[in-house]
1. For structures P, Q, calculate distance in nm of label points 7 Å out along Cα→Cβ at positions 38 and 134 and state which one comes out highest.
2. Out of P, Q, which structure matches 34, 22, 15 when semi-axes √(5λ) of the Cα gyration tensor in Å is calculated?
3. For the read-out helix-only ellipticity at 222 nm (-39500 (n - 2.57) for each DSSP H run of 4 or more, over all residues; to 500), a value of -4500 was computed from one structure; give its label from P, Q.
4. Compute mean count of other Cβ atoms within 10 Å over residues 110-117 for each of P, Q and report the one that scores greatest.
5. Looking at relative contact order in percent (Cα under 8 Å, 6 or more apart), point out which structure of P, Q has the largest value.
Structure P
Amino acid sequence: MRGLRDFNWPKIVVDDRQIFLGLIADLFPGIQAAPQVDMELQGRIRTVTRDRGLQAEEGYVLKCVQLAEILEVRHCCFIIGNPGCGKTAVWGTLAGAQTLGKMDTIHDIVDPKAVTADELFGCMNPKTKEWKDGVLSTIMRDMNKNNGPYKAHHKYKWIILDGDVDPEWIESLNTVMDDNKVLTLVS
């Protein structure tokens, strides 16, 4: 019950949360499970939040914890919201808190709409049949081989796609985001 509730809670819009709680109550009648709290992580999040000049309000700390919990069971996720709502602050704070906890976290930020699909993913020259890496394939390869700033001691290596979700590039990432973890391209 706790896993089902806590994993899905951050993904449900506020208006639907009471309906979701009703469904959980129907599935698990009479059971009340207190949320599991990682006090150490919360403490690190509060420290990093204050160090970054932000206020460590409970709602903000909760969003950072929820992101950490989702990343424990999924290898990728979306943080969606209006500009200025704190998306970058949440993942940046979590990265800092993980690094503070000896789980070094580095990231690379890419605006997927600033380049063409071929520049983002890579492409094959139709005449020479030679492959040319794109931004994402270069970053993924370097992270995997621990090249450049991506040293082996980093526990977490994130690629942040910071931009509007667009069907042009997101469709190609479906196979990366599912359990296959394989980038499959039309080319």
Structure Q
Amino acid sequence: MKLLKNLALAAIAVAAFMAFVGVGTASATQLCTDAGGVCTEYSGNINGTSTNATLSTNLANVECSHSTTTINASTSTGESIPGEVTALAFTGCQTEGLVHTACTVTVRNIPYPASLSGKTLTVSDPEGAGAKVVCSGIISCEFLTTDATLTITNGAPTVAKAENVKLSHETGALCPETATWSATYAVTSPTGLTVL
């Protein structure tokens, strides 16, 4: 009976320890490069490319065949990893539909403060992160957001996905009533970037 009681106490102690370890590691976020199953902590520039960046509005949708971004991660580990979007560009942009009108997209207010917590990348800029979009005779407007959230999915490569981020659209000659932005950025460097 005493042995059974000791085993039960040991099992409870192990369960409590595992719960404590689980809580401790779940709150930390870690960036690493994965080479053959070995995680090497990483901080610094993270580059990404998108082939489907889309501005959806009630006037017209604009799709960009190429968008690049660079985020600088200040540290490799923390409850929240601080960073900064230091570069963002859009090329090959045109309106969707039967008639394609070429568009220019000029990024505004770079750099943008960013933070990574778990699998969520948040870009928060009080001045507004965004761009001026000009599609001759259709759209001529500046689109901004003070808070954009992207979801991270590990893979080969790891991707960051923005879905229907609401944008303000009050400055310009031809501004739509509604506007959202969506894009999926695949990490191009460093190779094997993983978010834990």
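No value in this document is a laboratory result; all are computed from the given coordinates. Everything numeric in this text was worked out from a predicted model, so none of it was measured. Cβ atoms are built from the backbone, for glycine too; each structure is taken alone.
1. Q
2. Label of the source structure: P.
3. Matching structure: Q.
4. Q
5. Q
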